[in-house]
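Next up: some structures, all given as structure tokens.
Nothing in this text is a laboratory measurement; each read-out follows from the coordinates by a stated rule. Keep in mind the model is a prediction, meaning the values are calculated, not measured. Cβ atoms are built from the backbone, for glycine too; each structure is taken alone.
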Structure 1
Amino acid sequence: MKATAIANANIALIKYWGKRNKELILPYNSSISMTCDGLWTKTTVEFGDYPEDSIVINDEELKKDEKDVLGHVQRIKKTAGITENAKVVSESNFPVAAGLASSASGLAALTLATTAAAKMNMDSKQLSILARQGSGSASRSIEGGFVEWLKGEKEGGEDSYAVQLAPKEHWHDFRMLACIVSESKKATSSRAGMAQTVATSPYYEGWLGSVDNDLENMRKGIAEKDFTLVGKTAEANALKMHATMMTTKPAIIYWQPATVEVMHSIIKWREEGLESYFTMDAGPQVKILCLKKDIDEIIKNIMELEGVKKTIVCKPGDGVQLTQEHLF
């Protein structure tokens, strides 16, 4: 009763921000993302004669976690009718809890590894629904390529899951460059930040009122490989989300000086003819959207900025998969 899964992080092009049901993690709005080849989490789960459930993430034993990883394992155990305890070991190749969607890849890998170890044969829709209950964005990392997480309407959440809009092969030239400006754990978690925003931001209704148009434009842009439409829509959507955060009481400002420097630089380069756009999740890291032909020039320009510590190039990647390369 042992299994290992590897999942890629996903970066939202149209953001998810705010829950209509906190327990089941049901969002107020649908969202669209790209599953990122290059940002991965690998997780091994084994059920056996262990004294208790235990989780080790990047060589550190989990004591307390805002995503309730242990609770997710126990949720799956209960569903499968398993009484044995689980040993979980997980590692990621990028900073955790720093605004790079580590919970998306982490909970997606954990969901597949745990259900496989428990001998539960689940399809991608079932896995997405289950992963969503651990971390909303993890529902999208079940699928590869370009993915939409449907908000759903039902109170039980059975219609809130991710579907693939286009496979990774659909857009070979699309690239996303993650610019790491801080590897520190962010002060306000996404989960806490969303709740504060929904409760206090005067702009939240405006966010919800405009997001369907963003979703429509993004679906069209991806289907037609219209880079300008995708880039403009993603950039505006990210800025709207951060506007709701900044007008939350107390304000949530994830941006660092280097974040702003990168944003201004991208706007300047674009005006000079180097077409690229930015997006940001709940954290200080900037993700640059560009085409393959421009990636080398953009990396050269970015590394000349003082505040950028390193960059990670991502192209559309695979959904969650099982592997025989166990971590223990």
Structure 2
Amino acid sequence: MRVKISEVPLSLRRRAANHLESIRGTDMATGHDQMRLGDKACPVYRPDIDGVAYWEIEVKGVKETKARGHAGKSSGMGFLMLSTGPHDVPIPHWSLDTEPPSYGLEAKGNGKNIAKMHKLDSMAYAAEDAKGNYASHLGQFPPKIDASGMQNAPRLGEFRAEPEIRTENDKQPPKLRFVKNDRSTHGIKASGWKDWHEAQKAFPETFKPHLQKLAEHARGHWETEELIDTFGEGIHEGQKMTVAMLQPGTATLGGEGAKFVKMTMLDRQAAGLTLEAMASGARNELSFMLEIKYVDGSSETLNYFIVPRGTPSNKRGVAPHLVAQLAGGK
């Protein structure tokens, strides 16, 4: 079920590394100073999406993690769940304190050979064996929805509080009584599925409205990703930015703004470097590139620009969030 992390698209690995760097040293990552991407990843599917819908990337170098959904020993790793497209937000689920869902599914499967993992909801996952049969699940399995009674059902339900008596003023407010008009189901009934195959087949149509809403919610996040992909990330003169590296390697700068940037390699387990934008005297933004060549032969080129001192900017103040522009090797 798991593969080497090198099989994960480079842009997703970059997104994962940037996320870890953005929370390093914050309250969200207390005690996880040595966190870094692990060596393995797991493809994750969704019944309405063709091909891989997500990648679960392991995070190692974290303090002890809790087991997920079982009483056994934890795998000892955290994880990041990354969406492969606009059907969901870029990183819909992650944890440094609880092990990856794939390990929980394996443990709950009682030794069954887990061949494929599916994401069904925000924190609900299911696994199937090599023959496509149900093996285990985590979280609340989405129920079977019967909406055939909606046409004859009232459109709205209500639950309100109203005064027991009417008064002319509020100096002595009356007691309230609660009135409930139970129409909350709108004619919709929920039940269990006959089996995994029925659930998997009906999932796309049954949850179509919810999946569409999720995609709409994700759209803005992906627009931000695309802007950064196109224009790169800005660094104000006099400020530093930490850039995570996907593995050990070497880095060089290029472009018109490169001579005004000081690069320093970091001495830590999680490979990385800092970029400091020096005063350039320029009135306009100066672009530059960071090219990283890794020990396994792969490479990536990241785009940046120097923002002259005093220039207004809406740059995020936490950490870099970049997307690889060029990749070579495997």
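Before moving on, here are some points about what is shown:
- Source structure (of 1, 2) for distance in nm of label points 7 Å out along Cα→Cβ at positions 63 and 271, computed value 4.9: 1
- The maximum of mean projected area of the Cα convex hull in nm² over structures 1, 2, that is, the highest value, falls on 2.
- Which of 1, 2 yields 1.00 [Rg/Rh (Cα atoms, Kirkwood Rh), for residues 7-86 alone, calculated]: 2
- Read-out distance in nm of label points 7 Å out along Cα→Cβ at positions 15 and 191, computed value 3.8, structure in 1, 2: 2
- helix-only ellipticity at 222 nm (-39500 (n - 2.57) for each DSSP H run of 4 or more, over all residues; to 500) derived as -11000 - corresponding label from 1, 2: 1
- Taking mean count of other Cβ atoms within 10 Å over residues 55-62 as the criterion, the largest value within structures 1, 2 is that of 2.
- Highest-scoring label, criterion being relative contact order in percent (Cα under 8 Å, 6 or more apart), among 1, 2: 1
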